[in-house]
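*Asks:* Each structure below is given as structure tokens.
Just so it is clear, none of the values below were taken in a lab; they were calculated from the coordinates. This is a predicted model, so every value here is computed, not measured. Cβ atoms are built from the backbone, for glycine too; each structure is taken alone.
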Structure P
Amino acid sequence: MVSYKVDFEPVGRRGECQAEQSILDCSRKLGVGIVSICGGEGLFFCCKIQILSGTVSEPTSIEKKHFSSQELEEGHRLACQTYPTSNLKIRVPAESLEAPQRTQVEGMEIEVSPEPPVRTFKVKLKPPSLSDLRADSERLLESLESKNLISSGSIIDIDVLRNLSSLLRSCDWEVKVSVRDNEIVAISTGSSRQLGLAVDVGTTKVAGYLIDLDSGKTLANKGVMNHQISYGEDVISRMASAKRKPEEAVRMKELGVEVLNELASDLSATVKARPEDIVEAVVVGNTAMHHLLLHLPVGQLALSPYIPVINEAMDIKARDAGLQIAAGSYIHMLPNIAGFVGGDHVAMLLATEAWKAEDVVLALDIGTNTEVCLVSNGEMTSVSCASGPAFEGAHIKNGMRAASGAIEHLRIIDDKVEYQTIGEVPPVGLCGSGILDSLAQLYLTGVVDESGRMNNDHPRVRPYGKSREFVLVGEEERNGDPAITITQHDVRELQLAKGAIRAGIQLLLEDKGLNQSDIDRVIIAGAFGTYIDISSALTIGMLPVLPVDRFQQVGNAAGMGAKLALISKSKRVEAQEIARRVSYIELASDPRFTQMFAQANYLGLYKIIKGRREKIK
């Protein structure tokens, strides 16, 4: 097999790359985090690289569409479409690197009395003797039963049994026992802590929380990237990969568990504990993330009528999922609702208590997939909007994730652009909130009209191929580096993303015979939803036109719901009640959606009544 030496700059990684291996595949092997939102299909403009020296395969038709002839001459390529034909030196620009992101772990807390599923007892046992020859397991169970701490017929997990005898003797017969229902799931020294782990597994980001089960207090939290992102940022790409190659389904399951184990280890270390001190976990995510984590088949999820393997809540042994925590501990998975609405949506409704609302409430969790629930007259109806990864920076020429150097807020005054970057460092691209601000500002200044067409009468508008682009940060401001721009194509992609969300909202309203003015509250959850400027979202028509004080941004509500389910058995019952009561509308099969979507793609303040758009002055 022919192979070549490849040097990635400025990462400082180098290694062998086989001739039949794309630069993207080679980067994965060498641990270079190149963004691959489409899973290596060449669909998006995110895995940009520059060949500094050496030769590679000829540009593909996809690359010729993405790059100008001058850019191709300068060595700009897509990593997923490029193959080595000699030793190479490659530059990976900042916007193409997977950077540690600002992840949203905070959310609106709800006070709840601790009622954990795992109870912990300190036990002092009488050592065996020639007159007392009971087995160690029998001695422990009978001691707990005699104090009415467990019921007759309780059992001990097999992994706990494997360590029982040695631990009892090393601790002088005084231990701490963790009991779940009628099963002993952990046994530890008297000084150990009884901890729980709550995790919100998002398509792009994963948020973890370490909880003291006795007090219900959050001891530590952390947000990290979902390692599955190398197989595509949207769930459709990942499900397609899993169906196409069974080994990739296995790998995605491993990557999902890898993130959970990293969180368990890192969070435990923060409080000077061990992962083995975690005796219960709760994991929430959309249905695709749920299935990939448990290595359940996902092929049927991607095909109409989009049927999950299971919707019910699940309790599985942590070790069966690959999670390395207490020996006999369990993972509780909140129930799913439908193929594209999962336990994270249930967790969001649980945490915000929207499901208990007596007024009209619209609850959104904005992300790569945006779940929307309308609560009216005690009824809940939900949809999943394929809003796509545009607000995460995908499909956007200079889009990137919320990492250092991303423009997160922006205003246009005459011909001057004012912006703020994450980390207050020189700009390298646009993250979601900055992208949203940019589109709103382009509309307000008349650079784009309500149809999304970019006009040519602004000094910052210039030709871009056969179309136009608006210069946000010019080459001269970046010391000769390429300008950061918004192109006509970017505007169209953003219209599609915001249009899907608005059309989903409108279908829910019409299904219940309501107008947007009937909405009393709008709850916006999710990392992207937390950082957006509501006025910008209203300006482009992504959200119903309502007074700003009706909008409430609540942070990672799905993570908060996972914490509640970890702390309280009653909240798990509520979660199952929510999943049972939610009605689901599949947008793809609803004949009303197409017309609503077409109208919702327009920019500006408007209302939609029976599929017709009416502009609001």
Structure Q
Amino acid sequence: MNQLRLGASSHAYLGTSGLAIRLGANLFAPALWEQICAWFNGSPTLTWLLAPFQAMNAAESTPGSPRWKVVAVDVLSWLLFLATVPTNHPLVALWQAVDWAAINRICAPCYQNGERGQRAWAPAQMVALLILFFVLPLASETALVQTVAIVPLYRWFCGFGLFSPLPDHSTLYTFRKRIGGGRFEAILTWVVHQCLQRKLIGNDLAFFDMMAVAASAHVWTPFERAVLLTQALIRYLELAEQGQTPAGPVPEALRRLAAEMAIEVLESKSLQENPQASLQVLKSLERWTQRRQAAKGQALWELAIEEAVQAVLSEEHALSSRPSTAPQALPDKLKKVAQVLKAHLPHARGDLDACIGHVTTTVLQCGYWLGFLVDRLHSVITAVRVVPLNVPQNTQMTPALDTHKERVGAYPKAVAADSAQDYYPVHHDLDQRQIEGHIASREHRGVGGGLSSEHFTWNVAGQMVCPEGHVMQAGNRRKDGLIPYKATGNCALCQRKAACLTKGQQPDGPRRICLDPVAHQRWLQNREHTGTAAYKEAQRQRFASEGLFGLARRLHGADDMPYRSTTMNLTAGILIGVVMNLAVMAKCQGRADI
């Protein structure tokens, strides 16, 4: 047996059957030595330290249940965990707030290894890794595994010994795909139910807000988007002209026309002012195609183009037997097709789902909206929404409220939100669900100036009246659903005509305005509500709750999406909600005032 002396009080002995280490009692701090002695004497106060290795990969007693990999903690790991895992650390409280066996039960239906096949990593351990990913947070799942490998506290949190192997980043990717968004939603549902049982949800007032989150992708430049749209138009010409079976290349003149239509539709001033832009686009497209052919594969952007073109052709063939590509009609036809294809092309390389949208009236960004529905009492997140940035925010609050009801059992009595929700469909949905809405009012500014629709009200007879009280005459409903109204009074003699009339109606009118009467009356009703004390108090509390988004950005990596699809980024949003709710549970655990 080989012996290694590391000091007066420590020795290591290496034999054929293993390694023996002898550590003197004087090496340990008195408090730590007392804990070690207590453990050897069977003290129950240290059972929490072994809990991850007893609960996270425990086998279910039900026949046919999935079999998890067994991770046993050795004595040396236990000793080092005792020395390095503080009992009062937030991660310890977070771990203790979760029923990890419930996580395994939620995910178990996704596994088919109950009787044969390799043992799988326990879902509880994989979810613990993903929780750490958003608690720390880290730049990638590769960095997560590397960090967990060298930090004893993180190994303990996930139920791994110091010498046990760890899953790699590809295992995490496989796990996320295997479990799917529905199971992650179920995990959030379980967490919300735990909050309900602890009386952390009041369900009287909820807040809904969304924040823009940048995508993990390279945004296409206007020139690159012109190349993509040109490729799509050329592919359209191939399939439309050849009857879905292209026999040869599109003539150069048509390729040039496709590039010109792409540039016109994209409305990029720099491209439109460049007389050589169409030729440059075609040269770039040729280089892209050559690189793709050299790589012997099909790029993701080409797959997206093919899907968009096929969708356009399918719609056209449903309306007529054959798309028209007659020379005299081709420019106008290509322009219309380009307008349709423009909306379906990817906005970024690396994430085909991420889209460009306005995050303010002047700022554009490529990414996603991340939305939380938050209960007022303890800021528990009851629903999460993730959609591309070009999706209107006002389409997201109603689904969030419906999810809230499924989880909590009832709609909140009231909901507060910003002016992005001040649209008639939202107010209608709130009225149908008997939810009081405290929605900030959205400004209605028409083109050409003049007094806004706020000044046009309704009398008891249901007639619209102008700011001076004259009845407005209603016309026939237009195709867009709006009804035109025309002033019946003499606008030329009105003292408010200078402020009231738009530029196109100056100098003498008559004043005209187009709107949906039902939506306008509901908007006026909400605008009046914004002056009430109830509205002001609800909005005051909502402003205080918006700190959640700051915490999500600062503490949980919500300033950039970690994944590259809407489905996976929804998973990220759900996990952020889970982590923040678990933090609330851990903080409130054991309190007598809840």
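*Asks:* Comparing P, Q, where is volume of the Cα convex hull per residue in Å³ highest?
*Replies:* Values: P: 167; Q: 262.
Structure Q gives the largest value of volume of the Cα convex hull per residue in Å³ among P, Q.
*Asks:* Can I ask one more? Work out the source of -15000 here, i.e. which of P, Q gives that when helix-only ellipticity at 222 nm (-39500 (n - 2.57) for each DSSP H run of 4 or more, over all residues; to 500) is computed. Could the numbers behind the result be given before it?
*Replies:* Working: P: -9000; Q: -15000.
So the calculation was done on Q.
*Asks:* Further question: Looking at structures P, Q, which one was distance in nm of label points 7 Å out along Cα→Cβ at positions 286 and 566 calculated from, given that it came out as 2.3? Could you put the intermediate results ahead of the total?
*Replies:* Numbers: P: 2.3; Q: 3.8.
Computed on structure P.
*Asks:* Assuming 7.2 is distance in nm of label points 7 Å out along Cα→Cβ at positions 174 and 494 as calculated from a single structure, say which of P, Q it is. Before the final figure, lay out the partial values.
*Replies:* Details: P: 6.5; Q: 7.2.
The structure behind it is Q.
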